[in-house]
Structure P
């Protein structure tokens, strides 16, 4: 299983229920990596999508205790364990958020695709565990430094040892 996420220098991932910022190239990277795969997310992440609709061309697994998600095209599960059981049915699975789901699912993943934004967002309110501080994770690939609207970032791939 994989994680795909964009983080700032403090491993922040969001603010006020949304992303830290819109990086066009990161969105393209996300679409290319997850297209045709299963994605696991929490209810709040689903609610950030346009019209609260699931992502196209993906199997959308949503972890939620709420019985009324009101969206067709999702597989609703009520726990991490149920999500893991559902994920076994698919060859390629990505955990896509939010913070609590990332932190709970990380131990079940062996690859992490991290867009590292070379900035600190002072208004950030959602964070994930810093993979750089975990000895079992190693960087296996890193893109050159890129820039968008004055913000520098790179794509980093980690594998669990």
Structure Q
């Protein structure tokens, strides 16, 4: 499917972004093999393709978990305390930013800005934006999508 898409774009170098988007749509992420294949298909240096893929935080270079949480680290979200929410999620679900939990069920990503500054701080859980987020709200939403119950301390 990817080769056909590249062919439809005439193997044009200026179609790189569209091709990267399409490849991620197909595979869910862009690993080294996919980037190398695109590089060869467009006759571009692999370093150039990798540079474009890493410049835009939309692209994922590792297979993400079945559920994805993305935190906005733009200025408004940062000032409004998103770091506290990120730390709470990392501790609660044993996963670090930029990584996927060992069971493959949850990935935590960071983005620079989602353009919803008036609702800061923002988190996105499985493509649902949570504005004016708090640690409790985000943790509850993640538990909900994971199908996990809240564990009460004795």
> Comparing distance in nm of label points 7 Å out along Cα→Cβ at positions 20 and 52 across structures P, Q, which is largest?
Replying inline: P
>> I have 1.6 for distance in nm of label points 7 Å out along Cα→Cβ at positions 84 and 108, calculated from one of the structures P, Q. Which structure is it?
In response: Q
> Hey, Cα extents along the principal axes in Å, for residues 4-99 alone derived from one of P, Q reads 33, 28, 25; which structure?
Replying inline: P
>> If relative contact order in percent (Cα under 8 Å, 6 or more apart) is calculated from each of P, Q, which structure is the one that comes out at 19?
In response: Q
> Quick one: helix-only ellipticity at 222 nm (-39500 (n - 2.57) for each DSSP H run of 4 or more, over all residues; to 500) came out at -13000 when computed from one of P, Q, so which one is it?
Replying inline: Q
> FRET efficiency 1/(1 + (r/R0)^6) of positions 68 and 116 (r between Cβ atoms, R0 = 25 Å, to 0.05) computed as 0.10: which structure among P, Q?
Replying inline: P
> To which of P, Q does the computed value 18, 14, 8 (semi-axes √(5λ) of the Cα gyration tensor in Å, for residues 44-91 alone) belong?
Replying inline: P
> Which of P, Q yields -0.82, -1.13 for log10 I(q)/I(0) by the Debye sum over Cα atoms at q = 0.15, 0.20 Å⁻¹, as computed?
Replying inline: Q
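Here, each number is a calculation from the coordinates, and none is a lab measurement. Given the structure is predicted, the values throughout are model-derived calculations rather than measurements. Cβ atoms are built from the backbone, for glycine too; each structure is taken alone.
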